[in-house]
1. Which one of 1, 2 has relative contact order in percent (Cα under 8 Å, 6 or more apart), as calculated from the coordinates, equal to 10?
2. Can you spot which of 1, 2 the value -13500 was calculated from, given it is helix-only ellipticity at 222 nm (-39500 (n - 2.57) for each DSSP H run of 4 or more, over all residues; to 500)?
3. Identify the structure, out of 1, 2, from whose coordinates Rg/Rh (Cα atoms, Kirkwood Rh) was calculated to give 1.02.
4. Computing FRET efficiency 1/(1 + (r/R0)^6) of positions 31 and 247 (r between Cβ atoms, R0 = 41 Å, to 0.05) gives 1.00 for which of 1, 2?
Structure 1
Amino acid sequence: MNENELFREATLRICRNLEIEEALRELLLFLKEEMPVSHIFLQHYDADYHAMRTIAYASESGHGKLDLLTPLSKTAREMAANAPDDQDAFLITDPLTFPVSKEMTAFHGIQTSSVIVMPLRAGKDTLGYLILTSEGKEVFNIEHRGVIVLLKEPLVISMSNALQHREVVKLNDLLADDNRYLHRELRRLSGDEIIGARFGLRETTRMVQQVALLDSPVLLLGETGTGKDVIANAIHYSSSRSKGPFVNVNCGAIPDALMDSELFGHEKGAFTGALSQKRGRFERAQNGTIFLDEIGELSLQAQTRLLRVLQNKEIERVGGVETISLNIRIIAATNRHLEKMVKNGQFREDLWFRLNVFPIMVPPLRERTVDIPALIQHFISLKVKELKLPSIPLIAPGAIEAVMNYHWPGNVRELQNIIERALILNPQGPLSFKHLGINTPASAVAPEYPSTKSYNLDEIISQHLSRVLKITNGKINGADGAAALLGVNSSTLRNRMKKLGVSYGRNRMTSQ
């Protein structure tokens, strides 16, 4: 086969396949008729990791796409990074005396008698290297090297396309990751809306409308379960950033050791287990809003790192050197008294000043009982869809009044959970909520009891536990149980009662 025929046939095999590993496989089968080639590798030197990265390979036994790093010694690294520009291809007749080929063949478990290395250059840039190995007694010679040099141009095009395709795949993976993340957030937020915007939350809604169109930081204050996340969501979707992402971060749920990686992201290889590059929550919120829930739970060290981000609007991924500018809006929320925490040295004063630009107080449910009927209807409709019930059950007469008389220590979240429980227990209706005993704690009055002259702490605690158990009729668990009234875990309460010899149980209590 003359040179023109060889070039044409080889080019057809290289360029007719979209996947680079398929092109190498076709090339290898074609070249075997002209030279003793056993393996073909496509590689490039990754200066960031001081290693050779194998992109694809082909042999008689198989072929495939790879992303495999081969660590190199200092001598081999210097040789790979400073390959001469004046040679089209290198013929290595004794691979064991050449540091790069020696280390690469050992890493891949190949016993080769000779190697041809052809740098694939586009202008002054080296895209990578085409590596051909020969096994057995047959070795490459100058004529074989000439055949490979003849195919330089189509191989450079193929290598360039392969690298660009890898970048497109990488970007597509990032978009898919964003899409999955946003869909999870949308599912979590589905059905969320401000119930009571015209009544119990009228003042809160007015403040939301005032600040939504601005980029000022907002600090949401209020008890657990009042719906601060719903207010944050409303601020974002009423703002000019509504088409951007809304990223929710529960600061209390992230361990301090993982805080930097979770918020700022990390580069591949930054630490053990960092197998790929990861974008942090701040980077995900670019051109949108980041909601820092439970901001009062951050450690002082994490507060310091967060303050720098708020001041400079810049981050660096863990293990990275590139500075990433941020265009985000900050909304923070807490159920804690940050001003007292500042005085006690538990919260940085300068961070508090940064966050406390526009504070909004979200009132507890007991202060907006006028919204309870609408909330009940809203949660029933929402939970009927989630539980896939055939119809919306009716509410028993007087049930709403009973609910409105309850103290609601768990606020809107507790109401939502109680409605879901009622639907599970009585999906056909009518929903009376009587079996939940939700009005017991608010309406219960502690009975008169004689004072004790004992100063023994265990005796005093024992008597107090007995009185609380009488109020709850011996019930320990639940919103109306003794554990909730005492503000302790039910298991802790039972252990304390066993230790003190306090009887419990409804039957036992009624017999006393």
Structure 2
Amino acid sequence: MHEEVGKAKRGIPAKEEDFNSWYPFIVEAADLVDKRYPIKGMDVWRPYGWKAMRLIDAITHREMELTDHEEVRFPLLIPANLLQQENRLVTLLKRAREEGVDPSELRLDEDEAGFEKEVYWVKNAGENELEVPMFLRPTSETAMYTMFPLWIRSHADLPLKIYQIVNTFRYETKQTRSFIRVREIHFFEAHTAHVDEAAANQQIAEDLEIVNRIMHDLCLPVIMAKRPIWDTFPGAWYTIGIDVVMPNGRTLQVASCHHYRDQWAREFGITYEGEQAEQKYCHQTTYGMSERLLGAVVGVHGDDHGLIMPPAIAPIQVVIVPVTKKDCADEIMAASEELRATLSGAGIRVKIDGRNIRPAKKYYDWEIKGVPLRLELGPRDLANGSAFAARRGGGKKALNLVDIVELVNLELAEISDWMRTRAATQHDDIIKTLPELSQGENGSWSINAEIDGASIYEIPFDGSDADAETIESLTGLSFLGDATEEYPEERSCCISGKKTKRRVLLSKSY
């Protein structure tokens, strides 16, 4: 009854029945962002949401330091001629891929628009029209690679590994959704340069290890898949996308790694002097993530009562709720302050809710914000030398105040483990094997069961692009790519019959 009253007071849509209504409601009700700013797709970060994002950034900073990346800060504005240079390169590589030839064999007379339709332009400074228009960065390849030739001279300067956490801007024409599809993006990007293709491959492997560690802290299972050729960034040799499966079965790309080979280095003149004094082109990679990470946390972990924040990024890990009576209010408040100081001194993010309102209202408020652990402190608790602990996901017990730091840290660790197990179960339940395909006498294909639009499907696949198009047409799903974890043994391709270990995933994506 307590939980039903809480839901009714908030009017929270049922997550399982109507995720598309539940998600935007929770994002605002939990005070993560305010969407009322007068530019569509540019939300205002509220303190609680910004603190959560900054804690994700802190995890990212830690990983970058551990892997010898150095932080930089590039200007927001990029001159138009650099966009034209990028468009020329991307167009060339795209056409070479489509025609199956080496890019050096092609010559282009006209450039495609590339990012031009997605960027925000700056063409005036005050009353003066700029001689060279500028645009707000959609990402930073062109800006950074203009500087790389100035920083890289010899093999001793490699690898070059830099990163920044900045805002990027893209004119999103589809329906915007907080964290998931926005026009001003809180963005992490790492750019590296290496002596050869093998060294760049090693960097991609390191990036995927970093992803695993970050997702462990966020309690999020992910799919890592090498994107099909037609979904690879045209400027990349290959792309590995990192996706979280949302509760409605759609995949949300939260990160990606690109291997560029030496394609960008040739366009921007990024060379180094080898050990034999010869000039060689660098091989490059990028690794990017965005605020979609927080959107995935909201979508995967939340429930019908609000957020459930992973302890590693919870702005408030513990909330103390004093349960006072007139004759002992001062004593309870003093004990609560002492408890707060003890936990805070141990590095735990803690807050006292001393508002003069009913305890039940406090419980509801902290439930919707997803605070992992609530500690209640009343006269009986104080007499027993304990605090009454309630986990956001369920479970209550008394914790001895003498060992409170150790016990709270244990509670937070167990909450994290519970969240990982819960999310992994949800993840695994959504991924299914595609029903069998059959080919009729006239050569047409059919599928032998109905496709569940809220599921992701896996198939053994070693067919052609035409075969892939047939499967997409039959299922209404898109090829997510080759999972980095293949089948342990060979299976028959679902359409060609050839033996393969390739494990290809199909999904609907944001």
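FYI, it's all coordinate maths here, none of it is from the lab. Computed from a predicted model, the values in this text were never measured in an experiment. Cβ atoms are built from the backbone, for glycine too; each structure is taken alone.
1. On the way: 1: 10; 2: 13.
Checking each candidate, the match is 1.
2. Values: 1: -13500; 2: -11500.
Clearly, the read-out refers to 1.
3. Numbers: 1: 1.18; 2: 1.02.
Computing Rg/Rh (Cα atoms, Kirkwood Rh) on every structure in 1, 2 gives 1.02 only for 2.
4. Working: 1: 0.20; 2: 1.00.
Working through the options, I get structure 2.
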